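Chemist: The structures considered in this document are given below.
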Structure I
Amino acid sequence: MHANIKLNLVGMESIHIENYRYNLPEKYIAQYPLPNRENSKLLVLKNHSIVDDNFFNIHKYIPSNTLFFLNKTRVVKARLFFYKESGALIEIFCLDPVFPSSEINQAFSQTQRVIWKCLVGNAKKWKSGQLVKTFRSEQEEVKLTALMTEKAEGVYLIEFSWDNPLLSFADILELQGKTPLPPYINRDVETLDHIRYQTVYATENGSVAAPTAGLHFMPETFERIVKHHPEVRFEYLTLHVGAGTFKPVESDITKHVMHTENIIVSVDAIRKLCKQIDVGTILAVGTTSMRTLESLYWIGVNIITKKNTPFNIRQFQAYDEQDEISAKAALTALLEYMHKKKMNSVSAITSIMIMPGYRFRIVNQLLTNFHQPGSSLILLVAAFIGDQWKDVYQHAKNLNYRFLSYGDVCLFSHETDNIKT
């Protein structure tokens, strides 16, 4: 399906992040979503040619036998605000659960006490002691307490406790948290963000950033696609997006620490993916779906080779593996393993870093927004469409496309001759 391209750790030294930066004046960064999700511009790149259209016409650009994969993660209101007695405002941004479980659903279901890794805004004003806030829930007053227990490398361990056992931590965030807009959206959170910084199909709580390619879909989008292509199918997976998605890439890529994220994929979705490999298009809606699907391949490789822990995909694993294992073989091995272990779904962690030189095993179409200069997501796009990403982004600026999370969208097809060996 794809070109046989090798990139080892030595070869990474030739990748300079400066070559993946571009000038992005603030005027191009969308500060608000469009009134209608489907009205975003759509840039289509196929056979080296660029076509400009609107997202509501996406059905015109996908092959009939296409299997969509969409990330159904839901953005949680992960920002909590407390006032000290002095009047100082402290912001706590919940990143990852630690106690009593690092498993996201268990963490959200806890009542009365949890510990999370957090970022703390205005931390210099919070040297010690508890922060307390009270609020009402169904006519009952609730007291929420935050206690800083540890600090390591800019991340704090915060213990949250509350005095109403009927409320889960998910309830606490829903009642008192605010939507964590990206750092480049320079305004306060508004009511519309609670709806619009969320896909219409989001069901699984866990992300602190939206899978933004999915923000363009409306229920009518799916209906229109199926009307024009009755054989098109939609499958869902989960990757909980962490704040690390905004982390700039180190100038020395070999020293960059990629963020780790949790993925969950059902056995039924993997079966359909395995059947699709040889017969049609696999379209990843967003880079999160892309990273999840490609990680499934490496889980299968781990099971076959027994060289690595199966469900923990390392950042550079794809670049130090020499085994040539087909996508079909890897997914088949994964399915056999799941059958043997009576697993209904894969739950894994991935820190896979996809950069120029990566050989795509699963995905051959990608729907994605325009990304930040010098980011890991620009590297992923460059890996998928080659150096033409520069022409695409310049074209988009020339035509006043809207960039980043609330911006417009691209549809890329993976063509092996786009990639320079």
Structure II
Amino acid sequence: MAAVKPFYCIRPREDRAAQVAALPYDVYDREEARQAVAGRPLLFLNIDRPETQFAENVDMYDDRVYDKARELFDRELAQGVFVREEKPCYFLYELTMDGRSQTGVVACCAIDDYLGNVIKKHENTREEKEQDRIRHVDRMNAQTGPIFLAYRQDEEIRRLKARVKSQAPIYDFVTEDGVGHRVWRTADPEICAALEAAFGRVPALYIADGHHRAASAVRVGLKRRKEHPDYTGEEPFNYFLSVLFPDEELHILPYNRVVRDLNGLDETEFLKAAEKNFEVERLGAEAYAPREKGTFGMLLDGTWYALRAREACRSRDPVKGLDVSILQDYLLEPVLGIQDPRTDKRIDFVGGIRGLGELERRTRQDMRAAFSMYPTSMEELLAVADAGRLMPPKSTWFEPKLRSGLFIHGLDA
């Protein structure tokens, strides 16, 4: 059962929240991050991506970069941009995008639940990405980016959330991308005890987004345990910052693919090879997004095609049956020679929020072909995690994204 606890939150003052709230650090490349923080000194991305404070010739993993993150955070704490809660609290975080809302419980989850697979994963992580966040969390002595977790809808948790939302929110603002953000806080002992007990009856939690942040937080916690062999298990470093959403409220966008070349084939040869495992229909210049599972859009030399996987390529296996697996196993690997999409430089991934126009731009700029995907479903994600399996990389793109900087978990609070 899951341990989901209230915590002593560090958060922006009410009149600073909209200026602080930032998209997650990993949705930007270095240049995009530098542009995003320009003229916005309170944007939390300054702290989450502190290399933006240095010239481009400074290694983004230099020790000075992590020191700068701590310096900026300490300064803003001293200036009153951030405040510390005096009691352990739960928060509710509601995000509204395109008329659809989802409300998560902001809390701390146990690293032992992660290690014991009560918190289930569906992706592998990369060592270099873990090391960056390990150093950031360790130097900050705080977790600054919440882990996006899902749970199967629970009526008691729904009822308790409704009680908290009957109060006035502490934050209520809309970000420049049109996403609404509202936050409620509760330190009420009765509600906190009831929420903790309700989550204690939830058999499993699922990482929806933030596998690297979760793995890094756990590794810092284990490091602190070695440094404090007399630890009790109740210290803040035994927990990591999370926002937990019911599965029925979550929305997954497709994670599209672009490839740099046709592996030595010309267009005719490639299309003929694709027809072995897919029905191929030429559509024309109008962008195409698949409308059902097992279908794919393909953009090649300015022309869109619809691909439909043949029956022999489909599977009831929770991983092999994913559309991302079908494309990889029956086209990208055997025809284009992309053996490992995690490391092959000939493939790149484009989040669905960027739209089909981004696929068209990339094929004009630096890629030869693009594939628009049908989104992975929450049911598929849960099935993979429950089976103890892993999805191929870049299988899911969740929107809207949680903002960083609104909730911070100090490791010595």
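Taken together, the values in this text are just the output of simple stated rules run on the coordinates, not laboratory data. Every value quoted in this text rests on a predicted model; they were computed, and no experiment measured them. Cβ atoms are built from the backbone, for glycine too; each structure is taken alone.
Chemist: To which of I, II does the computed value 0.05 (FRET efficiency 1/(1 + (r/R0)^6) of positions 112 and 224 (r between Cβ atoms, R0 = 30 Å, to 0.05)) belong?
Modeler: Working: I: 0.05; II: 1.00.
Going label by label, the one that fits is I.
Chemist: If mean count of other Cβ atoms within 10 Å over residues 184-191 computes to 16.4, which of I, II did it come from? Could the numbers behind the result be given before it?
Modeler: Numbers: I: 11.9; II: 16.4.
That value comes from structure II.
Chemist: As an exercise: mean count of other Cβ atoms within 10 Å over residues 40-47, calculated from one structure in I, II, equals 18.2. Which structure is it?
Modeler: Numbers: I: 18.2; II: 21.0.
Here the read-out was taken from I.
Chemist: One of I, II was used to compute mean count of other Cβ atoms within 10 Å over residues 232-239, and the result was 16.5. Which label is that? Mind dumping the intermediate values first?
Modeler: Numbers: I: 21.4; II: 16.5.
Only structure II yields this read-out.
Chemist: Out of I, II, which one gives 17.6 for mean count of other Cβ atoms within 10 Å over residues 248-255 as computed from the coordinates? List each step's numbers first, then the result.
Modeler: Details: I: 14.0; II: 17.6.
The structure behind it is II.
Chemist: Taking distance in nm of label points 7 Å out along Cα→Cβ at positions 32 and 392 for each of I, II, which is largest?
Modeler: Values: I: 2.9; II: 2.2.
Max of distance in nm of label points 7 Å out along Cα→Cβ at positions 32 and 392: I.
Chemist: For which of I, II does FRET efficiency 1/(1 + (r/R0)^6) of positions 16 and 352 (r between Cβ atoms, R0 = 25 Å, to 0.05), calculated from the coordinates, equal 0.20? Walk me through the numbers on the way to the answer.
Modeler: Working: I: 0.75; II: 0.20.
Of the options listed, only II reproduces it.
Chemist: One of I, II was used to compute helix-only ellipticity at 222 nm (-39500 (n - 2.57) for each DSSP H run of 4 or more, over all residues; to 500), and the answer was -7000. Which one was it? Spell out each step's value before the answer.
Modeler: Numbers: I: -7000; II: -9000.
Structure I accounts for this read-out.
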